[in-house]
Structure P
Amino acid sequence: MHTRRSAILAGAAFCAAPMVLAQGTTPFRFALTPVFLDNDAAVISALRAALGEAMGREIELVQRRTYQEITGALLDGSVDAAWTCGYPYLQHRDQLTLLGVPIWRGAPLYQSYLIVAADDAATSLADLQGGAHAFSDPDSNSGYLVTASDLALMGTTPDGFFSRSIFTYGHRNVVRAVAGGLTRSGSVDGYVWEVLNSVEPGLTARTRVISRSEDLGFPPFVARTDRMAEAGVAACAKALQGLGQTDTGRDVLRLLFLDSVAPADPALFDGIALRMAALAGG
C-alpha cells in the first residue's frame, strides 16, 4: 500500500540556531526513513541544526521511503550514517556498526504493540485469524518481525493467518489503518503509538493495544563498519551521543520525546536476533 509520509509528532515551530560550518567540506549525508521517524519540518530542522553545530559541517538529511532503501544507501556509500531499525542492522551486522542508541523513558528499549479498533473484542493474536492486518515495513522489527515470528511459533505465516496484510510504510499509518477500519489489526512501534497518544490522542483513542512484546533494542544509529575510522563518522557518533549537552540537541530530543542517545552494545539486539531465528525456523 502506497501512502504519503506522515509525522509521528505534532507540528512545532523551530528556528535553527546559527551554525559555524567548516568551509569547503562535503556535506555529511545522514539518512532517515518515515517508517520510523517522520518528515515534520520542526524535527528535520532541529536535527540538521544540532548535528551541523556539533560536527562543524553542513548536514544533508536524506529521506527514503523504506528500510531497504536506507540499508542500500548505507552499503553503497551514498549516505554516511543512518537512523534505522534493529532488524536491518542485524541483517547486515557484518557490515554495519552502531553509532549510538536513543534512550526512551530511561532505557534503550521499546516494544511492539498489537492493536485493534477500540471496540474490537480481540484479546490476543490468536483472536485475529482471518482478519486484515497492517504492517509498517517488511524490515521493521516492531512493525513486522515480532508478529511474523509469533505466527511462526504458532506454525503459520502472515499470508496463512490473515485474510490479507498490507504494508503502510509508516507506523502512524498503521494506527490510521486500524482506527479507520481499513484493517482489523496492526503491528506498530510502541514508542510511536505512545508519542501519538500524547500528541494525537483522538487517533489512538480509536485503537486499543491488546498485546505488547518483550522489551527490545530501540532503533539505532549506524554506519558502515569500514568507515568507522573516518573523521566524519566519528564526529557523527560524538554529536549524537552529545545531543543532551547543547540547546539545539535538547530541542531534537524534546521534539522526539527522547531522553538522550547513548553508546550501544550489540548485545542489546539479542532479543531481535532470537526473533529472526524464530522466523527462520531456527
Structure Q
Amino acid sequence: MIKIHGSIVALITPFRDGSVDEEALRRIVKWQVENGTDCICPTGTTGECPTLTKEEHCRVMQITVETVKECGGKASVLAGAGSNNPVESVYYTNMAEKYGADAVLHNAGYYNRPNQAGLYEHFKYVHDNTNLPIIVYNVPGRTVVDIKSDTLARLAELPRIVGVKDATGDLERPWVEHNLIHRSDFAWLSGNDSTAVSFNVAGGCGCVSVTANCAPALLSKMQKLMAEGKWEEARDIQYTLMPLHKLMFKEPSPAGAKYAASLLGLCTPECRLPILPLSEETKKEIRSEMEKLHLI
C-alpha cells in the first residue's frame, strides 16, 4: 500500500474564461513534480470542488493522474472525492480508481450535520463500497462537524482507512490519537500550512499544503529535512514561510494561491463565484512576500 507523506500540494484548478484550463493544469502538475512535491491532491477544497461539475471533477482527476504518469510516476495522487452524500463519494472514488489514483481524500458532514455515529457510518459506507485507500479529512471549520478522536480510532479499524488530514488546528490531536490508533501504516497529515512542523513533531508525516501551489520546492525541502530529523533547519524555513502561509488565507481561498500561481506564469488568477478576486492590497502583499522568498 502506497504511503501518502511529505509535501502534498492541495492543487488549484486553473480556469480560463469560465472553463477548466486543461493545458494549464498539465503545466502545473508537471511543475509540482519537477519541484519535488511528493503527492498531488486535486479536486479538494483548494481545487474549488464545490463549484466543479461532476464531469469537470472527474476530468481534473484524470488529467492529474495522466500527467503524473507522464512524469515517471515520481509523485502519488491523492484525489479529492469527498461529499456530504456518501453515494456521490463512492462514485468519485470509483472514478479515481478507474483513472489510476493512489488514494482518495474524503470529508463529510457539511449541511446535513450528522452525529459521530452518522459520520462513522458515512465513511464505513464509502470504505465498504470502494477499493482505494482513504484519507479522512477532518475540517470542522468548513464541515461544521468535528470527527472526534474516538471516532477516528474506530474508523482506523477499517483496513483501507489509512490516515487523516487534520485541519482542526488542534495540536493535541496527533498526540492523543497515536495512543488510540496502533497501526504502522496510518498517516497523520496536517491540513494547515502553519502547523506543518509542529504537527510532524507530534508524529505527523506530512502536510497537505496550499502554499505549495507557489512555493513547492521550499515545502518539499522542509518536509525532507524533518524526515531526516533536521528539525531546526525545517523550523527556520517555516519561519520564513509563515507570512506567505497567512496571506494565502487573508481573503477567501483559493484566491491567494491562484494569484500567486499567476505571478509564476502558471495560470490565470480566475476563481469561480462565490470566491472573488483579491483586493489590490493583498495582491501587493503576496507579491512582496514572494519576492522576499526569491520565488519571483
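Laboratory data are not the source of any read-out in this text; all were calculated from the coordinates shown. Just so we're clear, the structure is a prediction, and the values are computed from it rather than from any experiment. Cβ atoms are built from the backbone, for glycine too; each structure is taken alone.
Computing volume of the Cα convex hull per residue in Å³, for residues 134-197 alone across structures P, Q gives 83 for structure Q. Each of P, Q could give helix-only ellipticity at 222 nm (-39500 (n - 2.57) for each DSSP H run of 4 or more, over all residues; to 500), but the derived value -13500 comes from Q.
Of the structures labelled P, Q, which one yields 0.70 when FRET efficiency 1/(1 + (r/R0)^6) of positions 174 and 230 (r between Cβ atoms, R0 = 41 Å, to 0.05) is computed from its coordinates? The read-out comes from structure P. Given that Rg/Rh (Cα atoms, Kirkwood Rh), for residues 110-221 alone, derived from a single structure, equals 0.97, which label among P, Q identifies that structure? The structure behind it is Q.
Upon calculation of semi-axes √(5λ) of the Cα gyration tensor in Å, for residues 182-237 alone from the atomic coordinates, which of the structures P, Q produces 18, 14, 9?
On the way: P: 36, 14, 10; Q: 18, 14, 9.
Answer by label: Q.
Source structure of the calculated read-out (relative contact order in percent (Cα under 8 Å, 6 or more apart), 28) within P, Q: P.
Computing mean count of other Cβ atoms within 10 Å over residues 62-69 gives 20.8 for which of P, Q? Don't jump to the answer; show the numbers that get you there.
Details: P: 18.2; Q: 20.8.
Label of the source structure: Q.
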